[in-house]
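K.L.:
Each structure below appears as structure tokens.
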Structure I
Amino acid sequence: MKVLLFDIDGTLIRGGGAGRKALNRAAFDLYGVKNACSELSLAGRTDLYNFGQTYRFATGKKPTPAAVEKLHQAYLKFLPYYVKSAIRSRTYHIPPGLKVLLKHLSRDKRVLLGLGTGNMEKGARIKLEPSGFNAYFLFGGYGSDAFHRHQLLKKGVARARQLARTSFTAKDVFIIGDTPFDVSAGKKAGYKTVAVATGYADWKELVASKPDHLARDFRNIKTWLNWFELN
């Protein structure tokens, strides 16, 4: 059994900045501050971190769980609009080769496909809906599970164990993402890592993060299956 946890933003999709735009709109709606997260580095972070930093920037106050959740709910209210806007403006993209790879993996009984994302679960599903990929990912580790990325990955793997038809070890778990944060979190959790240059990180940064495997995109399916030990 192989457990494959995919990041969303920059890995499964590029959403035209829908998440950042929705968070900016939510902060403006709640606090009257424009572009509260525009200068923040969100890629590879968890929503708990991003919402907390946005709240701190907008209000100058230390974020509390209640404040973060209020911002989260406002964000969810605006996110569908900005995802649809990305579709209309053709800035919502699916990386080359990904549809073919996921279709193949979904048919392999040795594989459990899951999400390993900093997005809260509801936000994750909203972002993925236009891609048609939600049906492939029945479980995951989400930004709502933990503040730190390696911890949410472990939560995703714990959920995989509940679904698995046979046993697996940490060596059978692969973390697929587009930033050095994905790689470092996967390593810290004790899993194998695959970095793919479909998102927001520079190629040199991905090389420097020293993933187990590194690709430009998802097009060479034989190579990907070999990395996952599925040939």
Structure II
Amino acid sequence: MKDFTTPMSKVKIAPSIICADFGNLEKELAALERAGADLLHADVMDGHFVQNFALNPTIIHYICSHSRIPVEVHLVVEEPERFIDLFSTVGASIITVHVESTNNIVRVINRIKQLGIKASVAINPATPVGHLDYILEYLDMVVVMAVNPGFRGQVFLARTVDKIEAIRNLATRKKQHLDIEVDGGMNERTAQSVCRAGANVIIGGAAIFDTGKSREESIRRLRDACVPIKSSRE
């Protein structure tokens, strides 16, 4: 498992690998590595939790084995407990599950941790921050969905900023070192606003892969748009 631990004051950029050119995936991975990507975000969709399908263990294993960048497996699936052991074998550094997708989120988190992988929970736009209160201490990262999951090209939901600030304040009260990642609608403007609110991991889809610029320049521009997080605790 590759290490994703970095100072909280450093904004980390996570290209969404589903947006990459899969006809030249090995070259894409090499380009992202040269560009200084901190994390690769890999969505797995089952057609049930969301109305779309994406990636599978074979593809993610290829990604993990052909890149030195840590990989986050984002399970956008119903009953993720069915898949934790399977995806633990592909080389993931972090596994993210949706708090809305299971009746026993604590058991799922514990299983991820037992397998020696960092545990992360995603919350959809309509999910209140209060759902995290009793599980935050078990988590390495929270993923705040800034769009409804399942499809590319959606507009960033402005209320996401207040949610990020509430989560960062909750982590600060608990004196917890917590990564907050934002998924959906990220560009230079929205990335700046969520980082000011307390996010420190930015997922880049179109902002990295559809700019017409090199991967290195796209990642640099996205990172430069961000400012240190509100509560920068090492």
Structure III
Amino acid sequence: MVIVTYFMVKSFLIITICQIFLFAAQQTILVVGDGYNSTRAVLECFEDNKKIIGPIEVNLGNNGLGFGLGKIELSHTKDTPIKREGDKKTPIGVFTLDALFGYKKDLDFKMPYLHATKDLICVDDSDSQFYNQIIKKPEILPKSFEEMRREDAQYELGIVVGHNKEQKKEAGSCIFIHVEKSKGSPTAGCTSMSLSDIKKIASWLDREKNPILIQATKEQLDEVLKLYPELKE
């Protein structure tokens, strides 16, 4: 009985230590808006149980927020808004951060980097096999897609958000963190900020530290803090 208890305690301690290690190794971007109709939010970055960057005021979708498909789906009811293709809502949930992209060819980051050339597109055609993927233009173009090399500076530097990785039809695509169109200007469903702020975040992100993005309203904040208690600072 004593031996069993010893191993149970030992196993518990190993699991606890591993959880602490995982939390410490993870980088988290937390974006919180006041409510579902918010077009503005506050962003903070955390690592090793400390706030590293922020608070930064950021822009959300023109139609606020809706529950998206990510690494973890936060609790919601049938009456709460759900992210759909073209609805101009920023997704709520916990999402991986998969890569950076930008207009300059050679940039030194600790994340995978996509050079946004003129033939690079993100597909928002829900019927395409390439839906919600960033690809080089194929011979037969999808019915709808977004140019990654825009005429403006909004994609000068950006972060790819791991939303709807399973490519569920009409569930939303091409979700990024990118440069704002103008100060305070809402987006088509992404999260945007000044170029100087996004440069700080991009330079900080490290794929070895499993970076994630959490987007929520104040209504979901208690649930977020239960899942990620290291964000309580």
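Rule-based calculations on the coordinates, nothing more; no lab input. Everything numeric here is computed off the predicted structure, so don't read it as measured data.
K.L.:
Can you tell which of I, II, III yields -5500 when helix-only ellipticity at 222 nm (-39500 (n - 2.57) for each DSSP H run of 4 or more, over all residues; to 500) is derived from it?
P.N.:
Details: I: -14000; II: -9000; III: -5500.
Clearly, the read-out refers to III.
K.L.:
Let me ask something else. Out of I, II, III, which one gives 54, 35, 33 for Cα extents along the principal axes in Å as computed from the coordinates?
P.N.:
On the way: I: 54, 35, 33; II: 42, 37, 32; III: 69, 44, 36.
This value belongs to structure I.
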